[in-house]
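Participant: For reference, the structures are reproduced in the following blocks.
Read-outs: derived from the displayed coordinates by stated rules, not from any lab. Since the model is a prediction, treat every value here as computed from it, not as a measurement. Cβ atoms are built from the backbone, for glycine too; each structure is taken alone.
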Structure I
């Protein structure tokens with residue numbers, strides 16, 4: 001068992017856990033943040049798999065841009081204090 005295999009296994013487990021948190025979370029803001037964390041772990045997995053171009057795209061779009069757009073949309077469409085309930 002090599003170190004890369006162990007790291008790969010840990011990253012895949014983190015992807016699955018953060019995706020499960022995104023799906024099962026009661027609060028929508030927590031789900032969006034967990035989805036961004038999932039994108040960050042997927043980008044890390046692409047780096048481990050020696051695909052830096054795909055990793056940069058995933059980090060930019062999957063982890064940062066989509067998360068920011070979701071948060072802005074949530075803030076624009078909910079009343080103040082509604083997302084904390």
Structure II
């Protein structure tokens with residue numbers, strides 16, 4: 001099973017927000033998740049846009065979970081450096 005860290009979309013058509021989740025890569029975008037590790041709200045002010053549980057993120061990265069390109073950028077913004 002390949003595990004990914006990716007975004008799960010919520011919100012309305014013009015006001016999206018996302019949960020940063022751990023999922024099996026074969027699941028659809030809004031399918032069943034293994035764990036939720038954070039939130040990304042692109043419309044909020046800069047200081048409230050990204051909320052991530054750093055301990056959980058580092059734990060899943062150490063277990064081999066692969067972040068999507070977008071999540072990799074968000075993690076790097078929060079100081080969790082991903083190769």
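Participant: Could you tell me which structure in I, II was used to calculate Rg/Rh (Cα atoms, Kirkwood Rh) as 0.95?
Facilitator: II
Participant: Out of I, II, which one gives 18.8 for mean count of other Cβ atoms within 10 Å over residues 30-37 as computed from the coordinates?
Facilitator: That value comes from structure I.
Participant: To test your reading of the models, identify which of I, II gives -23500 for helix-only ellipticity at 222 nm (-39500 (n - 2.57) for each DSSP H run of 4 or more, over all residues; to 500) when calculated.
Facilitator: Matching structure: I.
Participant: Match the computed value 3.2 of distance in nm of label points 7 Å out along Cα→Cβ at positions 6 and 70 to one of the structures I, II, and report its label.
Facilitator: Clearly, the read-out refers to I.
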